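Just so it is clear, none of the values below were taken in a lab; they were calculated from the coordinates. If you're wondering where the values come from, they're calculated on a predicted model, not measured in any experiment.
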Structure 1
Amino acid sequence: MAVDIGAGSGRIFTGAYDGKRLTIAEECRFFHKPVTVRGESYLNFLGIWDAVKDGMMSCLAKKQAPSSIGFDSFAPDFCMVDREGTFFGNILSYRTMLATNILEEIYQKVSAWELFSYAGVQGNEILMLPQLLYLLRGEQGWILERCQALPLVNAIEYLLTGVCSMDFTTASVSMLWDNKGQCFSDKLLKTYFDKTDFLPAVQKNQSIKGHISHRCGEEDLSGIPVVNSGVHDTAMATYALDMMAHGQLCMNCGTWTSLSIVVKEPIIHREAFSCGLTNYGLPSGKYMFGTVMLGMFYLQECKAEWASMGKVYSYEELTEMAMCSRVFCVDLDDAILSEKQYAMTQRIALYFTRRHREAPVTIGEYVRCIIESLVLKYSKIIKLLERASGRQISKIYLGGGGIKSALLRKRMQEELGKEIICVTSEVTIVGNLLSQLIALGELTEDDAEQVLRASL
């Protein structure tokens, strides 16, 4: 069983392995949304926990108990848990961090380059180090004396099993990881917190974390193994894609888009740093080297906006309208596209009117604008990746919901000059389930590639 928790929804899939092929089925879906209090955004952790339990129980009502369960989610958000297992406060959402200037405070003590040289990741407000410092800005300095910081999924695993540990994929993107020592950096922890013992032990991925305890409140779940499959969803998707890519570009295109190549060791040099590229740990112990950017998010926002006005379209219908529409293009890094007081179509229109240029008018033109803009940015990132890695990319292995867009695939093929190979829209789920099979001893790393190819 694979439980995938996104920023606004969650899904539970089951997988069946017959010795050659892996088949997957979506069993249920649930929704959640952050709660805003006094201008700060919090995850509804108890709601997510309840939905996960209900979803797993509903699966058990329809099918036999799974041989294992694995979780994946976005990496940044965490909760504070004391040594007795009591949770303190609510989980701050990374969305709150987008409006802070916390990185400036961080770089006053350790430069951006020095941090990159330790952790291999670019500074980002939403990651664990900035979130911890933001949390401690208030009158909560005492919390590190009593509690450990536990990422969202690791907290759910803890409630199920009683095992308090983090995994490598989330630790590697904390901005506190020492890639050389393969542990949290004592130097960074002492510099920023004057403490080194408030982060849990890091457990090897693709291993059994523990078994569901009767204390979780659901006897029917008791005894099922929980696999530390590789919690970071971006890493999980890249891991599955690289089984086929073998050093070529892995691209997972959903709400967010990740573009990366897989390397044995993180790439840490000045050019990688100046290009804005980063290193994320994978379940296999390797690293993805590349970047993560907003992807189909822009189209999702527009689609929801049009739906609120009674204009409900499928992605296929939107693609058809865009195919025969005029071409527009925006710079996705422009600040106007992040202005939350405007709807997404307004942000796009403002981008053009502020430059005294004609803006899109029809729905098809807005869709075309988003697709063209994404392809332009993908092209820039791929060139940076080639330069910083010294690799020539000839093929792109594409996963995620974006593969369903015929226009996106067409324009990528035309503009990027690379062969596009579509893998699966559910690449994160597949990576999760294959990791579980490896942890259970049903597959080796080499076997997993053959199973993936046979299952497509």
Structure 2
Amino acid sequence: MAKLKSKYTCQSCGFSSVRWSGKCPECNNWNSMTEELITHEKDNRERKNSRSILKVNENNFKALSDISSINESRTKTHITELDRVLGGGIVDGSVILIGGDPGIGKSTLMLQLAEKIGDKRILYVSGEESASQIKLRADRLNFNLSNFFILSETNLDVIQAVIERERPEIVVVDSIQTVYRSEIESAPGTVSQLRESTALLMNLAKSDNFSVFIVGHITKEGMIAGPKVLEHMVDVVLQFEGERTHSFRILRGIKNRFGSTNEIGIFEMTEAGLKEVLNPSDVFLSQRNYGASGCVISASLEGTRPVLIEVQALVSSSNYGIPQRTSMGFDYKKLNIIVAVLEKKLGLFLNKYDIFLNIAGGIKIDEPAIDLAVAMSIYSSMKDIPVDSETVVLGEVGLSGEVRTISYAERRITEAEKLGFKKIIIPKGNLKNLNLKKFKIQVEGAVKIKDATELIL
């Protein structure tokens, strides 16, 4: 009989050790090491003998030139924003991991997917909700799900048996942290269970050519819970973003083997479920305050889609010894860098002022093209001088105060022109690659951050 021994595995990164420690040596997370039982491997002589009898399946060994090109088969979800993020639809045999905060709309999206597809046989495996709870949600949203089957089960062996018997075309597992394999001694949600459960679902999907949606929880840092190996194993990784206090939801593609990455789909949470937002720029700017200081319009490129957003800054006198720096939707460290550049290059004394920065609408931006808009919003709030409401500001800010070039400037200019803006400020380095005669909008170039202040104020 195989001997059993234990190891300690980090539930955040998957690092293993024979000894427990309060802090993971790999990812530096505290209290993430948990004990897992493992089966003792056979000695080297036995493993050598087992390798000697292995046979290679010649069907799996082919020259690249001998393999025929086959177009991938996709199933349209008929949800335009979801199809955009997936790269055109669901690829048969693919495994899709979708994560997000509790209550963000993951389960609702899966129900809407089932309702839109309709003719596909869908199996919904629920480890967190009962069948009656799912039925109540479907009735509340007025969904007619005729070809939709619910399995309230967490044992993966039972789930596998049902899949092999019913032959569904799409399987939804909600959530992966609740299912387990009985032959693994560790508890559900541990690294071993997550890895092995996902591997089994992948093998089933590839062999029987059905698609799997795996719903996963996220950590307090906003990352999908479990080791990174989970994201490496699946074909597509999607993440639902947004604040529960806001109605807008962002579905972001983090990984996609069948399409472009970092593509986004935008939804609005309503009483009737998730409503697609086909023109996000118009929605994000619909409630902006014209003529207010500290408000600047910029254009962020999310995947292949340019989205116009409003950057808001509030600079006020600090009542504490150390001024506050608060950022929502924008990188906090980058905010501090921009503040330092403003102090050094424009002579602003911000060390006695609190600075609050917000990207309106609950969207998170991580690209450098909006740096100049952030700097101008802080400058505008500090001076209490409004920025022209018909002007869009673009550019990356360097440490020496220079405005560096951005990617896909033409797409951003076109989007600003389409929405009726009269003027756009871009890095001067981008002007040489543009045909300005094709634009009706006024395009101005900035070399230094000081140039931008003179152009927009």
Structure 3
Amino acid sequence: MQCQHSDTSMDFIKSLCGEFQKHNQIDPAYYEKYDVKRGLRNADGTGVMAGVTQIGNVLGYYVQDGERNPMEGRLIYRGIDVNDLVDGFMSEDRFGFEETAYLLLFGALPTREQLALFKGALSAHQALPNMFTEDMILKAPSADVMNKLARAVLALYSYDDAPEDRSLESELRKAIALTARVPTIAAHAFAAKRHYYDQESLYLHRPQEGLSVAENFLWSVRHDNQFTQEEAKLLDLCLVLHAEHGGGNNSAFACRVLSSSGTDIYSAISAAIGSLKGPRHGGANKKVMEMFGYIEEGVWDWKDEEEIRAFLGKLLTRQAGDGSGLIYGMGHAIYTLSDPRAVLLKKFARNLAASKGMLDEFQLYEAVERLTPEVFHGVRGESKVVCANVDLYSGLVYKMMGIPQELYTPLFAVARMVGWCAHRIEEVCNPGNKIIRPAYKAVAPLRPFIPLDQRG
């Protein structure tokens, strides 16, 4: 009986799909006719200006005489070039994510004393509320860690004594707590996923005092708690490079949209996590790894550029891969000549590949990066400048460190949490901000109501 009901339901749903398609077609010509900024982008590809921020800036082109011109990409945190930020802490052989988090949240680089106090605050908030893991993670595991992460962040509302307090003091307290707790939530959600869905042993590790965010994450997700300093420093770099990307990126904008309504921080951040999960955003690193699975299987000789070029052509013409016609990891909405995050990751990925005996695979990634622009031009006849984005090399770095694919996008969320919180606080604490409400052109013609008995 249950199966029969299910079959009947599916037949009904299929009929509704046909009904939907009859009444819900949007003529593509409408977008040009009404000058609609699809994707909140202008016709030349530049973003529609929707707000003002001091937090981050992404530069990938310049406009001169009305023309968009490519340039080497720059990523700027609170006015500081990310390359200078990375050079600063790496030259002193120390971890940089905590310093970056302080900069993004408060707007200035910390003194040595301020940094020590901030690290102490993060350490004090790493542990989850009493029985949180048992009640909110283990009792309701998810096959997708990002889904569990969003639900767990929402659940933290119930453990907050003042969840609706939007004072600056309260918002900063919550931001620090979220930045500290999300790595632990991600690690425990992953452990639950492996146990309940992959039939693996369950192990839960508590975060350790005195370890950096990167070190604690590796400590937490590995059953033996073992990691090298090279791995921790590279993961720390990944966290720094993923921490912020301007107010216009999809997840940060989602966070700001919800925050503009006056809702609580947990609702706003969970929405940002949901956005990041999408394969067009943070989930793209998993799509890159999936694509390279197809390439590594479909290309016999990884050093044969003609063979690689031919397979890339098949990807673009939907004859190979997932049928999307995309080469994941290549191209960006803003960056043109280069993505500074990809440039930095590529540099350190090369060294790691050499130490891991994976240079052949790394060189295959390089070949894809090098050959894609000319294949793109040959197949589609477009001369658009295309560069590697951060996703091309981030997945490879995680793979070389032995980090499971299920954690690629959650790691992105761990890093971006502080950026979201910074945008959230800027949105709610700026008295000049208004609720974000763009317009949609309604194109359905007016029609009379027909009584039920006359509808056939």
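When helix-only ellipticity at 222 nm (-39500 (n - 2.57) for each DSSP H run of 4 or more, over all residues; to 500) is calculated, the result is -17500; to which of the structures 1, 2, 3 does this value belong?
Working: 1: -11500; 2: -8000; 3: -17500.
Derived from the structure labelled 3.
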Of structures 1, 2, 3, which gives 0.95 when Rg/Rh (Cα atoms, Kirkwood Rh) is computed from the coordinates?
1
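Give the label, chosen from 1, 2, 3, of the structure having the highest value of relative contact order in percent (Cα under 8 Å, 6 or more apart).
By relative contact order in percent (Cα under 8 Å, 6 or more apart), the leading structure of 1, 2, 3 is 3.
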